[in-house]
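Listed next: structures, encoded as structure tokens.
Read-outs: derived from the displayed coordinates by stated rules, not from any lab. In this text the structure is predicted, and so the values were computed from the model without any measurement. Cβ atoms are built from the backbone, for glycine too; each structure is taken alone.
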Structure 1
Amino acid sequence: MLKLHHAPNSRAGRIVWLLEELKLPYDINTMKFHPSDLKSDEHRARHPLGRIPVLEDNDISIYESGAIVEYILARHAPGKLKPDVKDNTYPQYLQWFHYCEGMVMPPMNTIVVHTIILSEERRDEVVLGQAQRLLSKALVPINHALEGKEYLIGDFSAADIMLGHALYMSKRLNCVSSDLSNILDYIARIESRPCFQKAINM
């Protein structure tokens, strides 16, 4: 049985969403998004930096949400939610799957730090503004790519689980402007998926 260590409003939501879409059985250990849980000795034994998600599969333990998604697809759902390597959409699948953590999440992490995590006196408006501008630029190619498409490569895939979750969180931070209409429509489609709703409300 797969076991997921999870905290609300985090990347762990991606993994719940994936498991639900694949209809795979799993157990979940929901923790507080707080050092009292995440930095405990018990959890540091799972993840040396005290972060989530962490997936356990019998004697295997793996962290990093993208790695977990790839592991689940390879080991527990071969052929599902990703195109074959010979498919013409495979390069785009890889690009958007990794664009999430490479281009969208770094500035988004900075925005979260300087609007939510740090106390007001420790926040830096210059750093925040730079991150907001970087995120805005990173969203433009996604908006173009979604023109005429329901999902990133046409059909729903694990790239949508990675990048779609990040875009949903970007919108919650008020970082998706009204002119990015393709992204806003895309987020609405994601929000309408029952498996996403279960994952995001867990």
Structure 2
Amino acid sequence: MAAPTNTLHYEDTQAEIHKVVVGPYENNVFVLRCKQTGEAVLIDAANEHELLLELCRALGVNKVLETHGHFDHIQAVPAVRNAGIDVGIASGDHVLIKETYDFVVDDGDVYQVGKLKLHTIATPGHTPGSMCFRLEGSPILFSGDTLFPGGPGATNYEFGSFDLIIRSIEDRLFRPLDAGTLVLPGHGSDTTIGNERPQLDTWVTRGW
């Protein structure tokens, strides 16, 4: 089945990124697809499992990577697993979830998506096991609920830490990544590292 064009959010010479917004919390769900092979991975099986399964079938998704274990990001996980698609999540977020997962996502892992390479970056703070995913060879970062336009993700949840999320953003994202890196968050609009980096001290001062 041909990839649906109405969900296409970004493309370059090596990759397509498709986006749908699902559920009452308006979660962003992304599919990263290799143009050369047609293989794909879904980022966050959040909600509306029938829509996500249709997207998976259309785009060649063979695995799901979860950015973190908060309930609004994992509600479609059972249906996706029942359809035979493996789902991975960081071990640090097992304290948050009851669902069974197929593999553990660790810091520094590299996932092969056809010819693409997707690198994991541990960014604890929003949750203990929060992960971002950087696409090698393209200016793309899937930030989950770690980094949004105008600030970090909320940390006023159980197991959240504002100090830790600030360190994660500064050390793991702002320092190593180029200003032009496009940030695709778990909710809301895109931003860039260059747009957000100058605001770090303001976030620290306000405390959220």
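Observations
- Structures 1, 2 were shown, and FRET efficiency 1/(1 + (r/R0)^6) of positions 27 and 83 (r between Cβ atoms, R0 = 25 Å, to 0.05) at 0.25 was computed from 1.
- Here Rg and Dmax of the Cα atoms in Å was derived from just one of the structures 1, 2, and that gives 17.1, 53; the source is 1.
- Given -13500 for helix-only ellipticity at 222 nm (-39500 (n - 2.57) for each DSSP H run of 4 or more, over all residues; to 500), calculated: source structure among 1, 2: 1
- Which entry (1, 2) yields the derived value 16.9, 53 for Rg and Dmax of the Cα atoms in Å, for residues 75-154 alone: 1
- When distance in nm of label points 7 Å out along Cα→Cβ at positions 163 and 187 is computed for each of 1, 2, the largest belongs to: 2
- Each of structures 1, 2 was scored by FRET efficiency 1/(1 + (r/R0)^6) of positions 43 and 115 (r between Cβ atoms, R0 = 30 Å, to 0.05); the highest score is held by 2.
- Look at relative contact order in percent (Cα under 8 Å, 6 or more apart) for each of 1, 2: the largest one is in 1.
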